[in-house]
Structure P
Amino acid sequence: MRRGLIARSLVELPDAVFDTRLVRLRAAMQAAHLDALVVYTNNTRPAGVSWLAGFVPYWSEAVLVVPRQGGPYLVAALSFRVKPWIERVSRVADVLHTPRIGLKAAQQIAATQADAAVGVVDFDGLPAGIAEDLRDGGPQLALHDASALFASLRAVADPAEIALASRATDIGHRALSAAQGETLNETIAGVESKARALGAEEIYIAAAPDLDRDTRFRRIEGEATLGKTFALRATVAYKGTWIRLARTMCETTIAQEAAARFAQAVASLPSDRGFAGFRSWLVEGCRMTQPLDALIGTRLGAGCPPPPGALVSVQAALAVDGQTVLLGAPALIGRSGEASSLIADPLYD
């Protein structure tokens, strides 16, 4: 369950942003001969519906139905009492409430066209019960996997998404800059508190408490002893857009050298040539419903390279003067032969 404030800003996400995205989606649906599209959402898979309609659930689940004609509507497993809030934060024509969201969505689609061709985003990841209810609610509906269609539209960031990512990055940087405390738990609590005060919808903090012993990030439960150098990673959500930042607490000169090498490596993306000599690296981005899918990196083989114009979050581990440094920041993949670039310096203060 999310804890931060979820509210819509007509300045940051005006109706025109959603209208433009829907126009592109409907053109793709027409080309694929789809009569409707279904996108599932819950608190761990909010990215598809938030991109199309601005809705981000605190808890529970819902599906967004986008007919090829007519306004999109949300079928939510939330009580009717939250209908006014959903309508305030979302760009939808209607909100329907039912515990069996798949059944209701299929019935609504079939009521207009019993044998409609329906695209389902991330079909393989759809909960089994909802998939069964889609079939029960519309026995004649033809269900198709629309994952590739949606991913091709979602992959390239538009100006509104880039602006939200920049805001999320600023929140994360300012929160990490406030990292201080006598214990790691106090430090993490201070970072979380600062991020929420700055408007983060959500923030998750992971730590590598002692880089001389273990470079893996993990959620901290109980007390952890800090080593000579340690690292924090902040995963920040703002208005449905997610980014990751990572920072190592070490000597300034070492951190600056690592940041310079990190920026040079990012410039070569989606090629991996810039990361030669790094201990590990990972690029994450949104493809469908999960905010941060692993795309390419050390352990991913061929992976799924992000296209030009994609918004991604990059993490890397490298050694400077024998000391391990972990860094991470969001970046934009370059277009038309341009170099990829970080949205902000990972050492921002």
Structure Q
Amino acid sequence: MKNCFNNIYEGKRVLITGHTGFKGSWLAIWLKLLGAEVAGIALESEQELGNFKVTKLDSKINSNILNIIDFQALYNFIVDFKPDIIFHLAAQSLVGKSYEEPKLTFDTNIVGTLNVLESIRNYQAVKACVLITSDKCYRNVEQIWGYRERDILGGDDPYSASKAGAELAINSYIKSFFNSGNSPLIASTRAGNVIGGGDWSENRLIPDCIRHLTKNEPVIIRNPSSTRPWQLVLEPLSGYLLLGQKLLENERDLTEGWNFGPRMEECHTVLDVVKQIIKIWGSGEILVTNDEQAFLESKLLQLDCTKARINLGWNQTMNTKESLDYTVNWYKHFNRDHEIDMFDFCVGQIQNYQKLAFQREIGWAQ
């Protein structure tokens, strides 16, 4: 496994913003496994059973509580830590919460991103930065084909609009400040629905399913026909790490936006996904309700990832069933064996994923 990502992260100083979150915690574990010196800055995790806390990640990396809205604190940390590369994941990531706290959402997702960019502009010892936004940055017209990187950005809800705004800011900094032969290399990424162990966010399908199943309650679903591009958390993370590798290798023509998502045939309805979760769990029932949501969400949202496959050599490793197996098994082990070391369990899942990618001849794993 030493050859993963051309062994680029061995000994590198890597900063993750949002390392206490679901995706950030998995990325931190993977980078540590790859031999990086990892530091994280984020708010305190609000999920007592979330992946960050149950893996005791704060004792395994350089973990710091810091709000990215505070520019001076962020900049001082970057100067002190001297990262080779930054992965920016810190965000207000919930659509529902964006209706409750729109200003917080815009401040975190736009101003926070600007603070990262401005820090790099003022401290150009950083070699590269991968900034993560969302598939919801695209203006969604419920089209049946996937959105491409050149499609129009936009969003009606505060969360989507904030992510579109972040993308516009990133592009502006790339074109205005990071365009010379010796400037840091900056790129943005957009990923679809991500699943995996250790996510307990409200109003997300997998966590909601697990909460009901552990209580032997029926799984309640409101939009059974809604379609999403389901993918294991490690799938887009492999894309982020591959893009980071290429930027560290000074491939300057890659400083733009990138989609990372499953193939079109791996988009499934909510009902089909819940049926599969119940099958893997071993028991459970479904209750379809017509209760109205407090906020609107798109029913159809897919990404076209052709550019990443052709220009980066990135490919999806797992199908939806395999991704759900990995995800549900994390919760089953956590729920039934509280003595298990969940950090080691996550490392095992990452190693197995790497082996599977190698066997399936995925480029970054060779």
Structure R
Amino acid sequence: MRTEARLPRALVLGCAGERLNADERRLFAAVDPVGFVLFRRNCKDPDQVRALVAEMRDAVGRADAPVLIDQEGGRVARLQPPHWRKYPAAAQIGALPDPLAEEAARLGARLIADDLAALGIDVDALPVLDLPAPGADPVIGDRAYDSDPARVARLGRAACEGLLQGGVLPIIKHIPGHGRSQVDSHRDLPRVDANREELAKTDFAPFRALAAMPWAMTAHIVYTAIDPNIPATFSPIIIDGVIRRDMGFDGVLISDDISMGALQGSLAERTRRALAAGCDLALHCNGVLAEMEEVADAASPLTAAAQARLARAEALRRNSVQPFDRAATEARFAKLLEQTVAAGNRAPHRA
């Protein structure tokens, strides 16, 4: 049993390249982050990714350290051809009629899970539950399934089921809703001025419907009707009041990347604020060593609540795996996607 001083730090970190260098191994061994995240810069071919995942876990001495990736499909896919299958964007799945869209969301996620599990990756930042809005920045765009909250919840749930059946934990994102953002939070801080009643009926609804899912990722967005000056990632009012209490989410809450342009202050300040506000984990993605050292110095050990949430998520992952016929799933998924092509890849259904 670890003492509090030896608990993992409440961090998920990246690395610079296709293998760990000596400085990264030293840092990870000293800091013991909860887990790791992979990007395209880290993914050359299956053998290399498996070796990197093993190196990461070996550096912290935990074979069960979570390894995350953004493998949504469409333009957000860290694993690319020729070594990995190309998957459609969420909007292409949403263009299918019901109930075929739900089947496609489930089968596509099941195939993605098979790709990831073969590499040792066990957490995927999928599905996007954000609702696209007129005039919004295209950062979400075709990553969204639909603009109807109930339909997004159904398709998102199907994607979660597909991942879990393959032994991969889904991350619902970007809680409590990123679709109205008029600027890209990678570059600037979005402000959403819709009133709380409207948000509850629309943007927040898919997250409330999927509140039993094991992981969620925050949105770096100010919701002026709720907390007028503080983005959700830093806001106890939103994390405790909206996400934990109103939505009922009690899974692992990870920040979006704390190095993004939406956030102010030093990386150390951002890390402390995210964790103090109620995030279980702070996410740092770019693999820059000096930045990782700064966030590591600022990060606290896992809380007891975060430990319990991580343990519940891991138990769910292990107990959800189901038998899988890859060839049959590929054939059915391809047949479903042919229907979106035949329909001209029509725009997602509007409520």
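Looking across P, Q, R, the calculation of Rg/Rh (Cα atoms, Kirkwood Rh), for residues 156-227 alone that yields 1.03 traces back to R.
Comparing distance in nm of label points 7 Å out along Cα→Cβ at positions 164 and 212 across P, Q, R, which structure shows the greatest value? Don't jump to the answer; show the numbers that get you there.
Working: P: 4.4; Q: 3.2; R: 0.7.
With respect to distance in nm of label points 7 Å out along Cα→Cβ at positions 164 and 212, the highest-scoring structure among P, Q, R is P.
FYI, it's all coordinate maths here, none of it is from the lab. On a predicted model such as this, the values are computed, not experimentally measured, just so you know. Cβ atoms are built from the backbone, for glycine too; each structure is taken alone.
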